[in-house]
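The structures come next, written out as structure tokens.
Values in this text are rule-based calculations from the coordinates and carry no lab data. Everything quoted here is computed from the prediction, not taken from an experiment. Cβ atoms are built from the backbone, for glycine too; each structure is taken alone.
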Structure 1
Amino acid sequence: HFDSKNGAEEAVEAVKGGIRLVGNINNPATLYTKGPDEVRAEVYRALEAGVEVIAPECAIPLTTKLENLIEIPRAVGDWAAGRRSRAGGRDSGARADRG
């Protein structure tokens, strides 16, 4: 997992595809204190930067709102669907598992 204090674009550039980065969604400032819209925006920023595995940056506070956690895979799925539609229906390689 990599911390949201690290810029996603810089981290993606630094690893140059040598490893997959996991995380980058801020726990205390976004998941714990904000709402689903802010979670979605943070997920989209990470995906646009090239982060391939979107997840909370570390341990999730126990009282985090469930709707914020549910928003992570929803946002990934919607982002991937948007890429497929912009690519003319071709699979762009982005995937999201929905539970």
Structure 2
Amino acid sequence: MTVYLRKAEPSDLPDILAIIEDGRRILQKSGIPQWQNGDGPNQEILAKDIDQQTCYILMVEDTLAGVGVLCSEIDPAYEAIFNGSWQPHSQTTYTAIHRVAL
């Protein structure tokens, strides 16, 4: 079995959206409010991720099996950290993994 990651292409968007929707349903069934009620990844956001070449897909043989986005921009959600902290006086950038679904 061949398993690999590659950058997503615009032609992958329909399959990516299907995987995201499956993830949304699983989260809802599990009682997790994330990605519900219009929140979370949508076609516009994912198309932008693909255009910016930050969206990666997991391929199993010839089947798209997962998606994730590597975000290196400053994320306002991480400005306030609870039960932890950034390193003092750190000027280091970071990369976060977002919009993950398998």
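Work out the source of -8000 here, i.e. which of 1, 2 gives that when helix-only ellipticity at 222 nm (-39500 (n - 2.57) for each DSSP H run of 4 or more, over all residues; to 500) is computed. This figure was derived from 2.
So relative contact order in percent (Cα under 8 Å, 6 or more apart), computed for just one structure, reads 33; which one of 1, 2 is that? Among 1, 2, the structure yielding 33 for relative contact order in percent (Cα under 8 Å, 6 or more apart) is 2.
State the single structure among 1, 2 that was used to calculate semi-axes √(5λ) of the Cα gyration tensor in Å, giving 26, 18, 13. The read-out comes from structure 2. Between structures 1, 2, the greatest calculated value of distance in nm of label points 7 Å out along Cα→Cβ at positions 11 and 75 is seen in 2. Given 2.0 as the derived value for distance in nm of label points 7 Å out along Cα→Cβ at positions 27 and 83, which of the supplied structures 1, 2 does it correspond to? It traces back to 2.
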